[in-house]
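Q: Some structures are shown below for you to check.
We did not get these values from a lab; they are worked out from the coordinates using the rules stated. Computed from a predicted structure; not experimentally measured. Cβ atoms are built from the backbone, for glycine too; each structure is taken alone.
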Structure P
Amino acid sequence: MHKNVKERRFINQIGIGSDQHGHNDDCTNAAIKAVKNAISNNCLCGLSEICELREPKDLAKMKVHVKIGAPYPENIDEKKVLKAIPFGEKTIEVVKGGLIAQGIMIKELGDTSDKIIVCNAAVTVFVSN
């Protein structure tokens, strides 16, 4: 007899990240910072203590979904963003969002515009029973 496998949300984590250098409207750096911000202040001890995911091979079984809100969603390197997640089966969804704020352009820093790109991240961890 097979058990019904159902994914359940374990945690939702929200983060924000910015790139103050424009970078030709590439939102990747801001999105990576948003993901790191979302996961940086969480200790998911419940994964080992409640869900019994104790070994790295066990942690690889959890599912992690990343949703990014970006002002230029077409300008995100999704593979680079997902590398910010250390464990799990990873998926990503990128939608229009975030914001653009006016900063300053300093060519010596590699700035391509005076745009500050801001992205939001919602990182959801799912576990199966």
Structure Q
Amino acid sequence: MAYSVNNPAGKVVEGILNDLPSLVAVAVVDTNSGMSLASHSNSPSINPDTAAAYNTEVVKQKQKAMSALKLAGETIEDILITLTNQIHLLKLTENNKFIYLVVNSRDTNLAIAREVLRTHASSLN
């Protein structure tokens, strides 16, 4: 457990854990630095802090692509990555943060996961 409920990021992680207790991993990430502000993993094979740094690059590359395509007025709401057995969801906020969530695709409904992230992302704004 790498979070304290004494800050907004830690409260978000705790709230997501309460809503999706079977999640694989979760982190609140600073998009500018790639640093994890709070994280938790239920799997010894996934380090959400390491994943946060790599997924920051995913977000930055998508932002560059949007700029190159001149998609003015558009913002990224979330990025979905589906693996064989997992769903990786990156929910961006308005203040240069994102929530990184990993769930088992057989145990979690994507719509529910998105709604949980939307609800908790608003408390980071």
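Q: Matching task: 42 is the computed value of relative contact order in percent (Cα under 8 Å, 6 or more apart). Pick the structure from P, Q.
A: The structure behind it is P.
Q: Another question, then. Comparing structures P, Q by distance in nm of label points 7 Å out along Cα→Cβ at positions 11 and 43, which one has the largest value?
A: The structure with the largest value is Q.
Q: Right, something else. Tell me which of P, Q gives 40, 35, 25 when you compute Cα extents along the principal axes in Å.
A: Q
Q: Can I ask one more? In terms of distance in nm of label points 7 Å out along Cα→Cβ at positions 51 and 115, which of structures P, Q is highest?
A: By distance in nm of label points 7 Å out along Cα→Cβ at positions 51 and 115, the leading structure of P, Q is P.
Q: Suppose FRET efficiency 1/(1 + (r/R0)^6) of positions 59 and 99 (r between Cβ atoms, R0 = 41 Å, to 0.05) works out to 0.75; of P, Q, which structure was it derived from?
A: Source structure for this number: P.
Q: Also, I was wondering about something else. Given -5000 as the derived value for helix-only ellipticity at 222 nm (-39500 (n - 2.57) for each DSSP H run of 4 or more, over all residues; to 500), which of the supplied structures P, Q does it correspond to?
A: Here the read-out was taken from P.
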